Every structure is written in structure tokens, then in C-alpha cells.
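FYI, it's all coordinate maths here, none of it is from the lab. What you see is a predicted model, and the numbers here were worked out from it, not measured in a lab. Cβ atoms are built from the backbone, for glycine too; each structure is taken alone.
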Structure 1
Amino acid sequence: MKYLIILEPTSTGYSAYSPDLDGCVAAGDDRAETIALMQEAITFHLEGLAAEGLDVPVASSEAELVEVNA
């Protein structure tokens, strides 16, 4: 299963979240670490939902870059 994650640079590294998984976040010193931590966070999040008998959200978010004249 694949979920979109959004990576954002911070003053100390990177943070990430998944728009399809409310509250599922991670932060790391660099991009690669943050991605790995986010993979762990998503697994943990989905296991928690299953343990509670809740439905696993369908991955439906998409990303697109748009160009604007500013």
C-alpha cells in the first residue's frame, strides 16, 4: 500500500505528514531519515487503527506542482 507523504524542510532538518492519515507525522535530521521514520509511523498508525477495529483509510491524495506568475 502506498500513501502520499509531504516533506517540509525545517530549521533543524525535515518534517513529514500524510494527508490521508490524520495525525500521522514524523521529523528527522535529513530527508532520508524522515522518510524512513514516516514509513514506520504509517505502519504504526495502520496497526493502531486495525487494533481498534477501525477502517484503514484509502490512499486518495495526489500532489501536483502548479506554475504561477507572481
Structure 2
Amino acid sequence: MFKRRRFKQQPTLQDRLSAWVKQVREQASRLPPGPERDTLLKKARQADVACHLHDWIESAGLRPPK
């Protein structure tokens, strides 16, 4: 049976998403207004929302009392 090689990501998903959002926004700022720029900004917005949702889910207010 084939075994999958597994490895642990060093930076967290949130860190990787934040870095990617920054990179995409810089890339979009260099493009002229148009559909390609709008698509990049939409993807960056979606990733930014994912970061905020992760913060919200991990917040202390959502944890059950011990």
C-alpha cells in the first residue's frame, strides 16, 4: 500500500493567507482598472474574510466555560 508523505506547514494558514492577500493586493495595484484587477481584488477580499472568520472562531468568547 502506498503511504502518503505528510509534513507540517511551518507558517499557520492564517499567516499564509495574510501574506497572500498582501501579495495579491500589490499585484492588483499595478494593473489598470478592468476585469483582471477586479478578480484579484475579489480573491483578496475573500481570503481576508477567511482570516477574520478564523479570528472570530478562535476567540475566547466562543469557547465553552471550563
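For mean count of other Cβ atoms within 10 Å over residues 14-21, find whichever of 1, 2 sits highest and give me its label.
1
Quick check on the output: 47, 27, 17 is Cα extents along the principal axes in Å, derived from one of 1, 2. Which one produced it?
It must be structure 1, since only it matches.
If helix-only ellipticity at 222 nm (-39500 (n - 2.57) for each DSSP H run of 4 or more, over all residues; to 500) computes to -10500, which of 1, 2 did it come from?
1
Could you tell me which structure in 1, 2 was used to calculate relative contact order in percent (Cα under 8 Å, 6 or more apart) as 34?
The read-out comes from structure 2.
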